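Input: structures, listed below.
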Structure I
């Protein structure tokens, strides 16, 4: 079975959502596997010529695109069932990835290490994806240079070459998720030991490490954000079930609280969302641990709270958008300080057209300053509520803003038409059908 379900994320929409709001959402949804974990595990399969099987794979556009990339390189893709895929790269048939993938997402840049181990030289397109900030790759490239990789930066791509990658001691200036993943993928087959200081330690990175360990890698996670990788000569095939998507869990939790309903998220893991749960409870939401996962509901009238995004175990930047919609319904002024991406509040302007009262500021309005201080980035927001929202036309600018707009439409009086659904469908599997199953009035309308 070779179907990859890989619609091009940069293509125009084939449909839009029409949502009529103010209906409580009640019922059960199944959380999908984490996009931010499984796509990196797919890249990791390039490190071996043996078959690897991944389960819990969400059937989303982003997964389809990554499978298309792997197929271009020589990977054989076989779907075993609706959520299990076997990937075998017996031989790299094309050592470089087409520039057609330039600007599509950030996955190609993570392929440098695996392809260097297999071929010694490769060209990969420069990354792109959601329009939420500059997201440079300087940390990636400086770390790989320290490991002996020769790098030539081109207009739309990066050319890299190495006779043998060697271990190095690398201190990241910021605990970048992507840079940590990139260095991990390069280090597991490197000669010698690699130490990554100030590494990111998100659950998705831990899940990647678990998969690499099953493949035969030697990776230790030590205190104070230090990861130590002892290079091995080869890796073998392995099977792995990816962890559930903690961003989707938070999205359904916000939907339950915002609409005054109750949603059980089957497969949700409390440990993965502890920081989110604390904020939700302070706001007025509540949760219960169920035999299948977690159930979410509103416990009282919503109250304003301060929120400051941070690296794990802090409040995740991808949890920020649905929370902001909830804060528009809280009684008072809330402050949200974004410290991960400098340009992530652009989506709030359309919320204001629905009736929200959200003001953006360049100052650090959180409990501390951040790396965007005095740099004229609108990275703080003051949200004053409660404000009734009114449905209207919305255009999704990026993946995480997409669910925030869906949530706003569910809260609003009247009907909203949401376009740009291709961005939302990059990361959420069957979102419309899941919403309909718990009582949402949502229609998928073909674009004429």
Structure II
């Protein structure tokens, strides 16, 4: 394939408005991640009345299977068809599917348990397919927008800043909305409708912004499943994936256990209001902390910044999980700490991923951005599913959490409270320390500028 004429630009030439607009697509990704991770397991157990282990399995199996199949399929297609179907066009498909998939996931019928399990499995399968249509191409395009590792960090700062907006809308305001609407099934359905529409709007913003950047590839494209699987032999990527497994399992467990921890361990009658306040604090810190972590990464290197952020996150979660009786003011401090350190490792690891994709393109001479992004999103979604549904649900059931007692507003046994604390902060903290050690030991410190693509900006 031959290059078409184009004017090469430095990465700084990408307008700020384009960075902000494209970054807005992350809001949809965060909402799609937060809704099932934060709310669904709690909803299915405490509102619908399904046993935690069964509810977790009903979410986990379709999330992993259909998530993996659809991510791989979209990854291959987005690479194969990129010359005829720009990656940005997939965002339009996601914008159409998102509202329907979001509402269907929470529209669980009031029926026999086996019918509810079958419905959740089917609805969540569709949910994961919708998620793949925009999440894989969206991430892939970041690696094609700049030729400078430092500027990729800035791009990821915009993306991660928008993560804060997603947290504010999904994890902070949505629980408050559910509380104000009475906390029943209808409240969750209304909240799901609002989230679905927000996803559609933000994906349309990202689609419009991406239209101002035309990527001009200078490499041949790899179109086979074998080539997609070949990304798993690229050592720098494998190392990042290993750290991502630990981090995403930890994140999934913490997200799924958050509502349980605030409701039962902290014994808050206004649990969802407090979840909204804490999540708001986290979101504000995420949005304001991104520039600081860009500065830190430039000063001490991306690797060291990641290790510091991951270790800080781990220690904060461990301390918080063991301090359920702490004054609410200290809880807010814990929330701010989680948001701050989450910003650091989340921003830096995505910058390292974009560097790795660009390095592979330069070394191998082919474009596998969609394939790399597909494998990465599979790991993210599967890890969060494993931690947030299967492991968290198993721990709660094994430690004696009773869905029947929860529906009646009763008191959970001490063993269940210990299990909630273990699932919320203890095991996730240990996993985050493992992720920090993987990056510290195996990720090189040198950062080399690689020129994978040439881009130019459209005026409109």
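Here relative contact order in percent (Cα under 8 Å, 6 or more apart) was calculated and came to 21; which of the structures I, II was it taken from? Label of the source structure: I. Suppose you compute helix-only ellipticity at 222 nm (-39500 (n - 2.57) for each DSSP H run of 4 or more, over all residues; to 500) for every structure in I, II: which one lands on -23500? Label of the originating structure: II.
Once volume of the Cα convex hull per residue in Å³ is calculated for every structure in I, II, which label goes with the largest value? Largest value of volume of the Cα convex hull per residue in Å³: I.
When FRET efficiency 1/(1 + (r/R0)^6) of positions 171 and 259 (r between Cβ atoms, R0 = 35 Å, to 0.05) is computed across structures I, II, the figure 0.15 traces back to I. Looking across I, II, the calculation of semi-axes √(5λ) of the Cα gyration tensor in Å, for residues 355-394 alone that yields 31, 8, 5 traces back to II. A value of 1.01 for Cα Rg over 2.2 N^0.38 Å, for residues 107-210 alone, calculated from one of I, II, originates in structure I.
A value of 59, 35, 35 for Cα extents along the principal axes in Å, for residues 203-346 alone, calculated from one of I, II, originates in structure II. Using the calculated result 2.2 for distance in nm of label points 7 Å out along Cα→Cβ at positions 155 and 435, pick out the matching structure from I, II. The correct label is II.
All of the numbers you see were taken from the coordinates with simple rules; none came from a lab. Fair warning: this is a prediction, and the values are worked out from it, not measured in the lab. Cβ atoms are built from the backbone, for glycine too; each structure is taken alone.
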